[in-house]
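J.: The next part holds the structures, each set out as structure tokens.
We did not get these values from a lab; they are worked out from the coordinates using the rules stated. Just so we're clear, the structure is a prediction, and the values are computed from it rather than from any experiment. Cβ atoms are built from the backbone, for glycine too; each structure is taken alone.
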Structure P
Amino acid sequence: MTTPDPTRSKDLARIHLAKKELGLDDDAYRTLLQGLVKKTSAADLTARERWHVLKALERLGSKSAQAKRFPGRPAIVPLDKAALIGKIEAFLAEARRPWSYVNAIAWRMFKRNLVQDCDADELRRIVAALNYDAKRHDRTY
């Protein structure tokens, strides 16, 4: 048995608010979904697909599609570290932990004050530690 995704309903609400805000009719909306994720209903989307749809709606000018910033998230991340920071953010969101948790891990493991000060190899090690923690608490991906 799988556990329900706690962000699913919020993501779907944001998608539908953005649709209404942009004035998309059902045909245009379904065409947009089909072009982005090869599906015609937001109910069928995975978490990653919902993220892609929200980003596309945000690029189209929707304010409703914009995510509320996760407190403590690094504002500027170099492109080579962006994917790893994204994975870290996903682990934190799933575990409902703040960015200060990862900053503490960075300090304990590498004596870095902030996670954004870590290099790519150190970020990979932090992702591995968060993955281990997720498995310990039955939050597998």
Structure Q
Amino acid sequence: MRVVADTNVVISGLLWGGPPNEILRWARDGFLELIACEETAGELKRVLQHKRFSRRLSALDTSPQQVFAYFMNLATFVPNPTHDPGEIDADPFDNIFLALAVEGKARLIISGDRHLLSLKEYRSIHIVTPSEAVRIIETLLK
């Protein structure tokens, strides 16, 4: 199953446990394809540099570069999307996840962003929280 996870979900999964981490483990183990593109990877790389993550990175004895390299090995990369979802989301950058999901043929968009979640679905692609994604994926893995 192909999925798109927004930047906050990916960071939560890379630096903490819980459902976002479970999703990344499934990607690592080949049960999921985590779709990314240059634009979303660039956003992740930039956000990992934020000072607010330095204490957590230190506690994990890792660096933003190591975490980013790990992500690069997890994700399936597709070209930057050209699909234009229009003015759907209040945050224009969130539209990249919608476009990426369409062009990457994802079945789920996994997000904690209330604007994206309020859409519930975009072009038959369900938009769900990490916890909802885990429930959906677990039923498919059985």
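J.: Thinking of P, Q, which structure, once semi-axes √(5λ) of the Cα gyration tensor in Å is computed, gives back 23, 18, 14? Write down the numbers at each step before the final one.
T.: Numbers: P: 32, 17, 12; Q: 23, 18, 14.
Answer for the origin of the read-out: Q.
J.: Further question: For which of the structures P, Q does the calculation of FRET efficiency 1/(1 + (r/R0)^6) of positions 16 and 120 (r between Cβ atoms, R0 = 30 Å, to 0.05) return 0.70? Walk me through the numbers before you get to the answer.
T.: Working: P: 0.20; Q: 0.70.
Computing FRET efficiency 1/(1 + (r/R0)^6) of positions 16 and 120 (r between Cβ atoms, R0 = 30 Å, to 0.05) on every structure in P, Q gives 0.70 only for Q.
J.: Something else: Kindly point out which one of P, Q the value 15.1 was derived from, the read-out being mean count of other Cβ atoms within 10 Å over residues 56-63. Walk me through the intermediate numbers first.
T.: Details: P: 15.1; Q: 12.5.
Going label by label, the one that fits is P.
J.: Here FRET efficiency 1/(1 + (r/R0)^6) of positions 40 and 112 (r between Cβ atoms, R0 = 30 Å, to 0.05) was calculated and came to 0.10; which of the structures P, Q was it taken from?
T.: Details: P: 0.10; Q: 1.00.
This figure was derived from P.
J.: If relative contact order in percent (Cα under 8 Å, 6 or more apart) is calculated from each of P, Q, which structure is the one that comes out at 18?
T.: Details: P: 18; Q: 30.
Value 18 for relative contact order in percent (Cα under 8 Å, 6 or more apart) corresponds to P out of P, Q.
J.: Out of P, Q, which structure matches -20000 when helix-only ellipticity at 222 nm (-39500 (n - 2.57) for each DSSP H run of 4 or more, over all residues; to 500) is calculated? Write out the running numbers ahead of the final one.
T.: On the way: P: -20000; Q: -15000.
It must be structure P, since only it matches.
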